[in-house]
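Below you'll find a set of structures to go through.
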Structure P
Amino acid sequence: MPENSLQLKIDQNFYITTVKERKVSIKLISEFIEKEFAYDAENSFHIDFAPLLNEKNSENLYLLIDYNSDTIIGHIGICYRKLGDTAVAFIGGICIAKAYQGNKLFSPFFKTVLTRVKERVAFMVLWSNLANLYEKYGFHLAGEQFQYPAASGTALPWKKAKELTELDIQSIKSLFKIQSHYWLMPTRETKDWQHTWNIKSASFYIHYNENNEALFYCVKDKGQDLTGIIHELAFNPNTIGAAEMLQQFDHPCWMPIKISNDCNIQFAASWAVGSFTLFSHFIRKWSRGRLQVLSTDENQIHFFFNEQEYHLAQSDFITMLFGPNPAQEFKEFLKTIYIPGLDSI
């Protein structure tokens, strides 16, 4: 085994390291993932998921190596972010080479990575159509996402990131900041915005009024996963309402709030509890002191609410908080959670 490996052996034939320690290019890893995901030739994973697959995040891109052939046979990427001021981990690019599937390698690989991540964050979040698989590892579908149909037949003048003016960029940043006062959203620092502009498959629209003031912006498309869907938006509720904004959209739209019955509801992501200390602090702060987590284990959460103690399965507790259909008692004080499409991985 190479001296610079993490020394995380699964058995005598396989070990775990990182892209940084392996000293391989992001493009090579992107090509590996694209092959396993059957990515279309016109799309590129490292462009569509720039926040995850970039050189500065190489120490958080985990690789499974076949010791005998010295080849990469698996990848799990971690993107550390802040949800408000709470540390979370977005997980993506999860794959095992087809030739090695069925050899019971995924479970020890995934568990090892989770162990290294868990104590650093309050939550771990992933997006996958294999929810039943990830439930075995403590991930539970939760969060409300409402899909609305296109309301306008008039095509909007969409722009690619490279076409955005300085006014466009500042307007997007300003609206994102305003929206984060109303919804709990990932914090975007300078590096996060740079990754946003690097997602070349996305298209942007900024709506200005007659005084050239931005009222809202929205983003559609992202690789082959989010084609033809508006998956990110932000607006100033003091100048335009959500329903009025929705009437402008020429593509179906995802929003974290229900503003009409003309929508379908879906889960936002799969969530797993991380560090007890960080998780309990998040719950206490998010609920403005109304909820207090007393203890957690792999299956249950013991919490205090309205001068009573409760025990709930983790999946039930997370759904009661995030939805769909969160508990009415919690709706009164919990801020809507919104992870825009450009941040999801």
Structure Q
Amino acid sequence: MPSGVSRGWLSIAAALLGLLVGAVGPSRAGEPVRLNAAYNAFVAANGSLWVAKEAGLFEKHGLALQLLLIESGTTAVQALLAGEVPLVHMASAAAIQSRVAGSDLLLISGVENLLPYSLIAQKAITRPEQLRGKRLAISRFGSASDFAARLILERLGLQPERDVAILQVGGTSTRFAAVQRGTVESTVITLEFGHLARKLGFSVLAEALRLQIEFIQNGLVTTPGFLQRQPEAARRFLRGYVEGIFYFKANREASIQALGKYLRIQDAETLQEMYAYFAQTFPPVPYPPVKAVQTVLDRLAERDPRARAVRAERLVDHAPLRELETSGFIRTLSDRYGVR
């Protein structure tokens, strides 16, 4: 079962229950390297990571991995900077915000590089232009849902704030309830809630996959210090991690089972929809796209002028994945799993 950590980064050590000493443990010749890594939300974008863990792919590549949950982007950033966890699969915006503020965090993968939000509205609203003069709910200003709402409205030819009021309402369930009650007329949701939205009778005004907005939503974040001090641990993790993507794409039932376990979802249609989306969109070689990082920086710059001085290419490091590709490892996986 997935582990959970809901308080500050210091609680991560408690979550280990004394089983591990430090984020990276020493190993004797031939023994697996011990490593802590984490993810920061129950979202389907973590599917390939969960599948890799469930299928024993990290162990296959010589890694004794303790996979933790850190339920906050801010807490995950703190854990990374404190050296408590050297790798976190997380919402990339939090890492980019930290970098704008002066940290040295790096994005070394991007598995969700298209904006994963859809725009839904009350049943009576069937066209985007009907949202003029209406209200749209987000979680909070500066959040991923805020970025998504503004990007989607602009793509649809609507001006945020001027044409459509944006209100801070709360999490997804709270926003659903607000639309149902009529407190607001619309909101944005991630893929996990798309099937539920249709079941509840909401209009879907813009689908995530059709929008094709480049935006780095989830990926692997680390520090330069970890890559320099523990290159072998990083290499072994990435082998298991990347093989997890190929395994996910090639093994439908096992992947759906993992999604259901970690997300605690039993609805078969919802799980099948999630799997189909990510099997299509997970990049086999998950380089973090500079353009998708720039989209986040552009949005941050609207509220934090420091973001304008940050170069997107300085926030990513393609070298670890490039090493796997040039070594022939990716080609071997492609042949083994029949995934291109």
Structure R
Amino acid sequence: MNTSNLDLQKIKAIDIKKVIESESNISFRKNRGSFCPFCNSGNHNSRNSDSAFNINPQKNTFKCFSCGKGSSVIDFIMTLKKIGYKQALEYLRENYLEGTVSTTPFPTVKPPIQQVKFKAIEYIPDAIFKQTLVKAESNFHQYLSTLFQNERHRSNVQSLYQLGSYENGKVVFWQIDDKGMVRTGKIMQYDAATGRRDRSIKPSWIHYEKDIKNTKCCFFGEHLLPSSKKPVGIVESEATAVVASQYLQDFTWIATGGKNNLENLLRGCYSLNMRKKKIILFPDLSENMATFLEWREIGEEFRERKYNITTSSALEDLGVSLEDRRAGYDLRDYLVKENIK
């Protein structure tokens, strides 16, 4: 086979998403694949629900953040079909450049599920967790003392979410799972007066600070779900879940800790039987309603799986300003502003 430079460039430019979909059972939502064909990340049969397999359409590359495999469309075919470089070029040229129907001369070999090794989750030692609960002295605790002058509200918040205090006035938002096990803790700095996050200080994690390797995130507030019969309100910010728990007590409030975490966290809640719970998503504001539309799309996807899930348009219906959208205001901002209790 004589491959010219022009042919090589054409082969490298073959749409990697099209190739992956044609060569496997992988489906895509935006740029994330349903599972990794090499390590089974995201394959529900392998008990690993969080797909780490992604494509970059701009670079026409793939990457699995679980097993580390990733590169060009040529590398994808080489790895998937266990063939050499020249064979991969020939296969791609014949099947994707010349418009011929694939006869698949090199059969796809998928690794058997039993070959995939999964490490047990490591949890945060009880002593580390309890040490942060000795004194409620973080800036965020001070903010709550100003916001909730009634001691009952402050006591409820601490009892519900077990907020920790860390060095230099930082707060620890502990992620405790449905079994009561402490998965990790997100360390953040807030302004004691305004309750706004100090974005000059990057958030950290307890498992990084304490060198605990194999952790797995869960919803902030997940430990509240097994015993609750209330509708579940899901927000992005941990601080918003905390404040909303006292303003809107007809819900059990949990947080994703980031707008991009919703889908994977919902998938990871098998033991909670989330299909039996009424779930309402409360996305943050954003320009062009981007976050609202993304969360609504995820909600619709889970509705197709028989989840009782809806996306609230309450903030969008307020007729908010462009400044509020650009600032990414959320439910907490309007609850506090309107003092809705």
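Every number here is computed from the coordinates shown, using simple stated rules; none is lab data. Note that the coordinates shown come from a computational prediction; the quantities given were computed from them, not determined experimentally. Cβ atoms are built from the backbone, for glycine too; each structure is taken alone.
Using distance in nm of label points 7 Å out along Cα→Cβ at positions 202 and 266 as the calculated read-out, with 2.4 as its value, let me know the right label among P, Q, R.
Clearly, the read-out refers to Q.
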- Query: Comparing relative contact order in percent (Cα under 8 Å, 6 or more apart) across structures P, Q, R, which is largest?
  - Reply: Q
- Here mean count of other Cβ atoms within 10 Å over residues 242-249 was calculated and came to 24.5; which of the structures P, Q, R was it taken from? Q
